[in-house]
1. Using FRET efficiency 1/(1 + (r/R0)^6) of positions 47 and 111 (r between Cβ atoms, R0 = 25 Å, to 0.05), single out the structure from 1, 2 with the greatest value.
2. Using helix-only ellipticity at 222 nm (-39500 (n - 2.57) for each DSSP H run of 4 or more, over all residues; to 500) as the calculated read-out, with -11000 as its value, let me know the right label among 1, 2.
3. Please state which of the structures 1, 2 yields 15.3 when Kirkwood radius over Cα pairs in Å is computed from it.
4. When mean count of other Cβ atoms within 10 Å over residues 39-46 is calculated, the result is 22.9; to which of the structures 1, 2 does this value belong?
5. Distance in nm of label points 7 Å out along Cα→Cβ at positions 31 and 71 was computed and gave 2.5; which structure, 1, 2, did it come from?
Structure 1
Amino acid sequence: MQNPVMVGKMTTVFVNGCFDLLHVGHVRLLHFALDQGDRLIVGLNSDASVRAAKGQGRPIVPESERLQMLYAFGADEVVIYDDRTPFSVVVSRRPDVLVVGHDHSLACRSCDYVRDYGGQALQAPELSGVSTTELIERARE
């Protein structure tokens with residue numbers, strides 16, 4: 001017996017972040033995003049954009065290594081971007097589903113853009129437990 005052929009379009013999901021010091025909160029966010037479709041695109045803040053957002057000394061893990069970890073986790077494509085937001089990546093990839101973290105608003109330019117062409121913007125459930133900043137502070141103590 002042959003395997004059934006998948007009929008129809010694959011659902012592309014987009015999620016973004018710094019993913020510096022990959023931790024359980026990141027894992028839960030990525031699992032949530034993976035569960036929303038068939039193909040996962042991850043927007044990854046470049047080293048320069050992490051430094052601009054988080055300050056000197058960040059990121060701890062360089063973008064080349066963060067990129068490898070995201071592919072190992074199951075991302076189908078990882079796009080490194082320098083901008084403050086991933087809007088240009090969202091425009092160029094046109095995902096069916098845009099996932100934002102629980103600490104981000106669905107009232108954002110990228111969310112509006114995706115909804116305007118019929119896509120979905122979803123907020124991940126609260127994934128409390130740990131943050132990169134918290135990990136760095138604990139390591140310093």
Structure 2
Amino acid sequence: MKIFLDANICLDLLDTTRPTSKKSVQWYLENKDDKNREFYFSGDFITTFYYILTQKKKYNPKDTLIAIDTIAQEIIPYYINHSDFTEAKNQFIDNKFDDFEDLIILNSASRLECSIFMTNDKKILELGNYLNIKITRP
């Protein structure tokens with residue numbers, strides 16, 4: 001089973017001061033060793049993680065890179081491509097969902113054939129399912 005972790009879940013794993021971190025970390029620790037599960041996140045989030053953690057949270061840049069690298073060793077970075085953009089653009093224009101950035105990530109997860117999209121984003125959670133992907137929280 002392929003599980004795609006949204007940026008907010010990965011940030012919870014990297015920054016345990018976040019309000020949703022406890023549940024995300026607990027869920028991940030309970031599931032990470034299950035050989036039937038593969039975990040992915042958008043590699044395109046890496047620059048966002050670095051920016052938020054070093055500029056907003058004022059974490060040490062070298063420690064931040066080590067933490068991101070550790071995450072990327074366990075959770076496979078998967079990068080968006082042009083077809084993800086094109087599909088998201090069309091879905092956005094067709095009013096399928098009104099958050100273009102989230103549509104790109106959902107399309108990336110769909111291209112990877114993920115079964116689950118894990119997020120704490122209330123707006124995405126309201127979808128329930130999207131492109132044959134179950135959307136849930138930890």
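Since every read-out is calculated from the coordinates, none of them should be taken as a lab result. Predicted model only: the values in this text are computed from it and were never measured. Cβ atoms are built from the backbone, for glycine too; each structure is taken alone.
1. Largest calculated value belongs to 2.
2. 1
3. Clearly, the read-out refers to 2.
4. Computing mean count of other Cβ atoms within 10 Å over residues 39-46 on every structure in 1, 2 gives 22.9 only for 1.
5. Source structure: 1.
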